[in-house]
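What follows is a group of structures, each given as structure tokens.
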Structure I
Amino acid sequence: MWDTFVLYQRLPYIFGEKELPKAPNTNEVNAESAILSRKKAIEVTSAEFIKIRRNLITAIINLEDHLWNKEFYIGSSEYTLQRYFRGQIEHDLHHFEQIRCLLEKKGSFVDGKLTMD
């Protein structure tokens, strides 16, 4: 859900004259995402994630080079695209580590490799 938000509610507005759309409540989005993902097969959730992530990566790749150091604001906080996406990447790495630990507990992740039993 967050990639969808960034793709459709952040990137198109970052350097526009209008104020950026307000971010949804983090706890509500995370809770809703958890509920939805538990209702679907892991393969479906993974495929959806991969599809939207690819779309986001394509949009990022297509950004003009000169925009990466241009400043913009989210509320009163100042960002550049470089700083904004660095934060997104760090947050992703945190979640990937959580997933790895969960899979390790379930015995699905052994010696750095995912096993599909």
Structure II
Amino acid sequence: MVVDYDYEILREYFRKLPVYSAVHRLLTEFLKTNRVLVWCKINRSRSSPSEVIGESWYNELPANETLFEFDNADRKFVAAAFAVLADAPNIVNATDTDWCSLRGFLSQHGIGYIDLCEACGKNC
């Protein structure tokens, strides 16, 4: 699991999970006991390409039309994958359907993509 030193990724996970849910407990336990975390630095850009929709842009992201329109909150995950590209990262998606638009882009850049929810990937 790739996480950034500024905890943007972990904050995103925990912001979406109900505190007393089983998934919250499992993720917390995984983070406490697992030693396979890959830490990386992702840098928010002070200036983003003019075509970008939203505010979040990272220096690790290549200027690409597909990313310009991609969900603002999810760009941090792509930036982290680019930050550890030498480790051949995979992005694992649980339920978010807008990741389908990035499959080809990720593959072209050596980043794997896995859908945990079979139904979510059927529309790709």
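Just so you know, all these numbers are worked out from the coordinates, no wet-lab data involved. It should be emphasised that the depicted structure is a prediction, and the values quoted were computed from it without experimental measurement. Cβ atoms are built from the backbone, for glycine too; each structure is taken alone.
When you work out distance in nm of label points 7 Å out along Cα→Cβ at positions 80 and 96 for each of the structures I, II, which one comes out largest?
Values: I: 2.3; II: 1.0.
With respect to distance in nm of label points 7 Å out along Cα→Cβ at positions 80 and 96, the highest-scoring structure among I, II is I.
Consider the structures I, II: one of them gives 3.3 for distance in nm of label points 7 Å out along Cα→Cβ at positions 32 and 88 as calculated from the coordinates. Say which.
Working: I: 1.9; II: 3.3.
Of the structures listed, the value fits II.
Match the computed value -17500 of helix-only ellipticity at 222 nm (-39500 (n - 2.57) for each DSSP H run of 4 or more, over all residues; to 500) to one of the structures I, II, and report its label. Write out the running numbers ahead of the final one.
Values: I: -17500; II: -9000.
It was calculated from structure I.
Source structure of the calculated read-out (Cα extents along the principal axes in Å, 41, 34, 27) within I, II: II.
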